[in-house]
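Novice: What follows is a group of structures, each given as structure tokens.
What follows is calculated from the coordinates using simple rules that are stated; it is not laboratory data. All values derive from a computational prediction rather than experimental measurement. Cβ atoms are built from the backbone, for glycine too; each structure is taken alone.
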Structure I
Amino acid sequence: MAGQARNIVFGSLGVAALMAVAAILDMALGLPFGGQTVWDIMLILAAGLVIYMGIDCLKDIR
């Protein structure tokens, strides 16, 4: 069961990292989401929160 939980956490970390990269690219280039700065900031904060919780969860799984 711990292996499956780890895989789920790694998957959520990957998705959060992709969303953060997409938001940063949107702020720089205006491509994926149309350059809405408030939306980009909220996405970066949400991705940071998910990454923080995922790292904390991986520490608990050990």
Structure II
Amino acid sequence: MRTAQRRQVVAFRTFLRTFLHEVCHHLDYELFGLRESYHTQGFFKRESSLYRQLVGSETGVQPGP
């Protein structure tokens, strides 16, 4: 992935968050059978939860088992 304006490669964290965002939309449609996938507070909580489970919190504390 590259930025639109400068064509620079995006940071891994940015790529991962974008990927997880799209995975959440996919899950809304395919797993939960929703007709629309809105950007609700719950949507972003699910996205953040997936991110924290993969890389840990922003403070560097790793999640528990």
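Novice: Of the structures labelled I, II, which one yields 13.3 when Kirkwood radius over Cα pairs in Å is computed from its coordinates?
Specialist: II
Novice: Upon calculation of helix-only ellipticity at 222 nm (-39500 (n - 2.57) for each DSSP H run of 4 or more, over all residues; to 500) from the atomic coordinates, which of the structures I, II produces -30500?
Specialist: On the way: I: -30500; II: -17500.
Traced to structure I.
Novice: When relative contact order in percent (Cα under 8 Å, 6 or more apart) is calculated, the result is 40; to which of the structures I, II does this value belong?
Specialist: Derived from I, not from the others.
Novice: To which of I, II does the computed value 1.4 (distance in nm of label points 7 Å out along Cα→Cβ at positions 23 and 47) belong?
Specialist: Source structure: II.
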